[in-house]
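Enquirer: Next up, some structures in structure tokens.
Just so it is clear, none of the values below were taken in a lab; they were calculated from the coordinates. Because the structure is predicted, anything quoted here is derived from the model rather than measured.
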Structure 1
Amino acid sequence: MCGYTVNRWTTGRTATATGDKSKTLAWPNANLKCVGTGSSLGCERESGRNEKYIFNLSAGEKKYSCDVPFAMWDAATIEQAFEFKVGMIFDNPDCGTIKPKSG
């Protein structure tokens, strides 16, 4: 009989940054333990990064949220009007139909 121990990287915590266009975009500071010697047991390392750009939309009293590409988010202004379709049955936004409101 023999036994062994395997040390594996796992997700310990997540750093998140939020904001709107009035603030400069920046990744959050992860404040890693053991920076520079991250291969030692008990140290942390940064995993991948991901980002989402979200439009918070409203139509009357109803509120909707859509993930949009960075280029669309970057081109938009705060309080800009958009047109989009909403499903009749589940009342969910069709995020692929978002376009700036004309006129």
Structure 2
Amino acid sequence: MDVRCTSLEEVREHIDGIDRELVRLLARRGNLVAQAAAFKKTTDDVRAPARVEQVIAKVRSLAEETGASAHVVGRVYRAMIDAFVEEELRMHAELVKQSP
């Protein structure tokens, strides 16, 4: 749904609402990333560069379908995935320490 704003304040209010939604979605994604760490046996499994490229290609395609900038979406996803991989590596290391 496109919104036509009549002021900068209104634009910012809508952006704030989107940010709240995005953070909720990031929390859900993070929960799944945490679960994934338990299924991966090595740090290479966590890094999974082929999977990263698969996800980037998928979201760039989705961006094009929806009228978003594929360039921006690709960069945002790459940064997000890098941060999640870093977090998952930390979780994975803790799980390895706890394993018999």
Structure 3
Amino acid sequence: MQAAELGSFSKAAVVPDIAQPALSRQLRSLETQLHQQRFLDNGRGVALTDAGRRLFDHSVAVLQLMAHAREDLGASRDEPVGLVTIGLPPSMGRQRTLP
């Protein structure tokens, strides 16, 4: 997904901290399995093909379903789920929180 959003395999490899050749191999493997080309190299980066755009949309939906499943399963354990954000003035934050 990062390669599609950033338009570059090199930039996308930085995000999960993996080598760009390894990322390219994984993407080629997926294209082989699906019998569809996902990206076009336009000389300045990469762009999604029509099939790549459709797969990207499916990927977003799958990730959203997984997040919903985690929240649902967490709620069934009577444990708090979700993101908590606490705002503190910088002076208090330095005294009361970890770096």
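Enquirer: semi-axes √(5λ) of the Cα gyration tensor in Å was computed and gave 36, 21, 12; which structure, 1, 2, 3, did it come from?
Expert: 3
Enquirer: Can you say which of 1, 2, 3 returns 48, 26, 12 when Cα extents along the principal axes in Å, for residues 9-64 alone is computed?
Expert: Numbers: 1: 55, 24, 13; 2: 48, 26, 12; 3: 27, 25, 21.
Computed on structure 2.
Enquirer: Still on this model: Supply the structure label, taken from 1, 2, 3, corresponding to helix-only ellipticity at 222 nm (-39500 (n - 2.57) for each DSSP H run of 4 or more, over all residues; to 500) with the calculated value -19000.
Expert: On the way: 1: -1500; 2: -28500; 3: -19000.
Label of the originating structure: 3.
Enquirer: Thinking only about relative contact order in percent (Cα under 8 Å, 6 or more apart), which of 1, 2, 3 has the largest value?
Expert: Structure 2 comes out on top.
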